[in-house]
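Please treat every number below as a calculation from the coordinates, not as lab data. Keep in mind it's a predicted model, so treat the numbers as computed, not measured. Cβ atoms are built from the backbone, for glycine too; each structure is taken alone.
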Structure P
Amino acid sequence: MNKIKIMEASVRKWERIIAGKSSDGGVIDCPPCRIYYMLFCIGCPIAEYTGKKFCRGSPYGGWYWHQNDDHGYLRKKVFCPECLEHATAMRDFMIEIVEHLKAKKAEKDEDKRQ
C-alpha cells in the first residue's frame, strides 16, 4: 500500500482527535499499525523515519503517558490544553513524515526521468 496515503490517513486521524470528533485507540485505529504491526513493527513509515520501532522517537509517548497519568480513561482524547498540545504535536509529526515521503518520492521520480 502507498505509504504516503497511509500517513495522510494518520494526519486525518489526529485532526479528528484535535477537533474533538474522535479518540485515539492506539494500534487498533492507527493507519500504519493496521498494516505494519502484527506483534512486530516492521516496515512502518514512522519507524523508518525515526529509526525506532513502536512509535519511539515520535510525540506519541508524551501523548500516551499524559493520557495515562493525568486522565486514566480508556478513551484517549483531548480533555485539557496539554492533551491538545500533545495531539497537535503528533499531527504535526505525521505531516512531517508525509512531507518527507513526498520528497523522497519526487527524488526517486526525478532519478527515473534522468
Structure Q
Amino acid sequence: MTINEAQQLVDNWIKQYGVRYFSELTNMAVLTEEVGELARVMARKYGDQSFKAGEKDNLADEMADVLWVLICLANQTGVDLTAALERNIEKKTQRDNKRHINNIKLENHDGKGSK
C-alpha cells in the first residue's frame, strides 16, 4: 500500500464508520497519547523496564496506531504525506549528506539501534 492509498483508506473508513474526524486538536492529543503508548512498549522491550503482568509486546500495533492518527491529521489539514515525505527526505539529504557519515560516534554501528 502506498502512503496515498493509506490516506484514502483512512478517509474512507472515517466516512463509513467513524462518523467524522475528531477535531484537529483532539487528534493531536490522541497522537500524543499513542506515541506515549509506543514509548511504553519500547521502554519495556528495548529499555530497562520489564512488561507488567497482562501487558503485551504489541509494538507493531502501537506503531500502526501512531500512523493512523498521523494520517487522520494529514487528511483533515490537507497534507499530502507522500509529497511531504519526499520533500523531507530531500531536505535531510541536502543538509545531512556528510554529517552522519563523518560522525565518529556512529562508527561500528550494527544497524539495530545500538552499538
Structure R
Amino acid sequence: MASIALALPDAYEEDAWTGVRWRVRSRTFAHVLVAQEGYTSAYREMTGVTEPTTVLTFRSSGDELLAMVHAGPPFYQPPWSPTVVGMVLDGDTDWDEVAEQLTESYRFCALQRLRHQLGR
C-alpha cells in the first residue's frame, strides 16, 4: 500500500497516533491501522469485532462515497467525518480497488496543480 500512496506527487508517509498515514501537504489522504484492544477504534465500536483487524481509512465524496457506505463490508463510515470511508484489509482485499480509492482520496486532498500531474 505504501508504494501506491508514495507514487502520488508530493505524498509522504508518517507515523500516526496509531498506524501509519499518508499525506499531501498537511492533509491525510490515507491511514492504515490495526483496530485492536487498547486503542480507540471506530471500526471496533461500530461492529463489535474484538479480534485485531487491519483497516484503511480514506476520503471520498459524492456517488462513490454513497455506494461504498451502502455496500457494507468491507466498507464502513466512521462517525467522525462525513467524507471518510473505512475499509477492512484482509486476504480478500482487491488491491486494484485500494489503489483506485487511494488515488481518488489523494485527488480530494491535493492542490489543483498536483491533481493535474495525475491526469485523468
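Just a few scattered comments:
- If semi-axes √(5λ) of the Cα gyration tensor in Å is computed and equals 30, 24, 11, the structure in P, Q, R: Q
- Answer label among P, Q, R for the case where helix-only ellipticity at 222 nm (-39500 (n - 2.57) for each DSSP H run of 4 or more, over all residues; to 500), calculated from the coordinates, equals -21000: Q
- Set P, Q, R, criterion distance in nm of label points 7 Å out along Cα→Cβ at positions 62 and 78: the highest-scoring structure is Q.
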